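Laboratory data are not the source of any read-out in this text; all were calculated from the coordinates shown. The model shown is predicted, which means the values in this text are computed figures rather than measured ones. Cβ atoms are built from the backbone, for glycine too; each structure is taken alone.
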Structure 1
Amino acid sequence: MKCLTRTFRVRTNTGPQFVDITDQIVDIAKASAIENGFAIVFSRHTTAAIRINENEPMLLRDMEQFLTKVAPAHAYYNHNDSAHNGANQHDDSPNGHSHCQQLLLGASEAVPIVGGDLLLGQWQRLFLVELDRGREREVVVQLVGE
C-alpha cells in the first residue's frame, strides 16, 4: 500500500469563483503510479471549497449566483464584527459569508482510482471554489492505494 501527498497552489481572482483543477489532479495521479485506490483532494482554507461538478459556463454562473443568494456578502455576520475588534488578526476583511458558503460545500472530495485513472464520470470535473476574494490557495492531494 502506498500513500503519497502532493500540494499545489491555485491563484483565484474573485469569489465566488469555480477554478477547474482536474488536470492537475490527473497529472498527480498518473505520476503516483497508483493503479487502484483513491485520491483525496483537500482545500487548506476555511473560505475555499473542493467540489465535483460539470464545467459548463452557464451552470458555473448559476452555482456562483446560488452561493451569493444563500449567504450574501452584504448580510450581517457576527464574524465580521471580529475583524474590527482585533479577534481576527489573520485577515481583517469581512468574510462571514465565505465561511457560511464553505460550510455548505465542504473542504474535500474523494475520487476512486481504477486502472491508474481517476474514476470521474463523463462530465465530472474537480473544482477549487473560491468563496472570499482573489488570492493564492493551497490544494492538498493525498493518494492511497497500490
Structure 2
Amino acid sequence: MKLVIQRVKNASVDVENKTVGKINNGFLVLLGIKSSDTKQDADYLVHKLINLRVFSDDNDKMNLALKDVNGELLIISQFTLYGDCKKSGNRPSFSDAAKPDIAIPLYEYFVQECKKQISIVETGIFGADMKVSLLNDGPVTIIIES
C-alpha cells in the first residue's frame, strides 16, 4: 500500500463536473493498493498518516499532526501509483496494482479507519475519472509505503 500525502490549504475532487469531495486545511491523500496488501497494511498506514507531524507549531517547526490541528482528509484511490516503468517500453505496467475485488474493500476499510480518528474525511469515487484540485501548503509532499 502506498500513500502520497500532500499538506493542503484546500483540495477538492470533481466527477462529471460535480464536486464529490472537498476539504480545507489538511491532507490530500492519493492511495495506491497492490494485490498483496492486507488490513494490517492499512492499519499501519492509517496510524502513520494520522500521526504524521508536518504541521507547524507556534515556533514554525513541523511538529504537529493532523489530529493536533483539526485537519481534514481527502482520500483518492489511485492505482497508477503502482505503475512500473522499468521495462524497455514507455508504457507503464500496472500488474502490481490490486484488482477492484481486492482494492475496493481495502480502500473502504482505510477510509473507515480514518473516519474513526478524524472528523472530516472526504473521498473521490473509486474507479471514476476524477479531476483533483489542490493548493499545496509548503509545498509538503510525503510518500509512505507499508
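A value of 0.95 for FRET efficiency 1/(1 + (r/R0)^6) of positions 4 and 100 (r between Cβ atoms, R0 = 35 Å, to 0.05), calculated from one of 1, 2, originates in structure 2. So FRET efficiency 1/(1 + (r/R0)^6) of positions 12 and 124 (r between Cβ atoms, R0 = 25 Å, to 0.05), computed for just one structure, reads 1.00; which one of 1, 2 is that? That value comes from structure 2. With Rg and Dmax of the Cα atoms in Å, for residues 36-75 alone coming out at 13.5, 46, pick the structure among 1, 2 it was computed from. Here the read-out was taken from 1. Figure out for me which of the structures 1, 2 the number 55 belongs to, where relative contact order in percent (Cα under 8 Å, 6 or more apart) was derived from the coordinates. Attributed to the structure labelled 1.
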